[in-house]
Structure I
Amino acid sequence: MPNKVTFAEQVPGLTARYQRRTALPQLATPRMLGVDDLALYGDTYGTLLVDATTRLPPTLWESRHAEQLSRWPLAHPGVKSACRDGSLTYREGIADGAPDAVRVSDRFHLWQGLPRRVQDRCRPRRGCLPAALPAP
């Protein structure tokens, strides 16, 4: 019977020879924090925090509450900027938990909201459009 050989790449800080489990590296508090919600299952949503520099998620929990979000930066000081969607919940959570952090909207939600904002601005002026069109 032939001998079987198993190859496992040795990744410094993550794997070691003869190790049976992957050792997850200790995550540092992100200076740039990304906050977004995600659908877990059915009508249940969660909050995902992501280190915008390393793209690793320090935590994920099953709720979308401002109080829970505000507790995380208070327990992990050092967040300098927070990128989030436009929800009031996340706005309040970051403002309470990391009041000195620069708060920005992410690119996806800015582009998603742009057509709605243009439509809101143009709707009151719809009556002017027929007069602006050239005669057929």
Structure II
Amino acid sequence: MITYSNNIPDVETYHDLRRSVDWAVFCREQSERALGNSYYCVVAKDDDQTVAMGRAVGDGMYFTIVDVMVRPEYQGCKIGSAIVNKLVELISAGLPDGGRTSIQLIAASGKEEFYVKQGFKILPNENSGPALRKVVYT
């Protein structure tokens, strides 16, 4: 049975999840800082094993969902959908009366339809221009 919690994983678990989905691993210092700056984080476990996670970063008005990762052997079990929905619920619940927010994400290539099913719209659309990105290496 999969359980969900609003906990931030340790760096080793985070790096292990990234490797499990063939994503590059950031250096330890960056990973620790990034995890510590998470506004919300949802972790999925099967018994004691972390099998998936996702997190939201933001400033209270604008949020970006990042690091939605599900171990390959658990993909197709609706865990990723549950994590995205729980993050959206946490963001929504944290809004003040009369508040509003904008939630964005960058989907991995070929995964766009997964997020469309969760209610996200592909940019550009009638309400916004294209999403842009700049990557900086040192």
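Before moving on, here are some points about what is shown:
- Winner on Rg/Rh (Cα atoms, Kirkwood Rh), for residues 71-126 alone once structures I, II are ranked, highest first: I
- Structure (I, II) behind the derived value 17.9 of mean projected area of the Cα convex hull in nm²: I
- Label whose coordinates, when distance in nm of label points 7 Å out along Cα→Cβ at positions 23 and 95 is calculated, return 2.5 (choices I, II): II
- Among I, II, which structure scores highest (criterion: mean count of other Cβ atoms within 10 Å over residues 39-46): II
- When distance in nm of label points 7 Å out along Cα→Cβ at positions 103 and 119 is calculated for each of structures I, II, structure I comes out greatest.
- Value 2.7, calculated as distance in nm of label points 7 Å out along Cα→Cβ at positions 31 and 111, assigned to which of I, II: I
Only the coordinates and a few stated rules stand behind these numbers; no lab work does. Just so it is clear, the model here is predicted, and its values are computed rather than measured. Cβ atoms are built from the backbone, for glycine too; each structure is taken alone.
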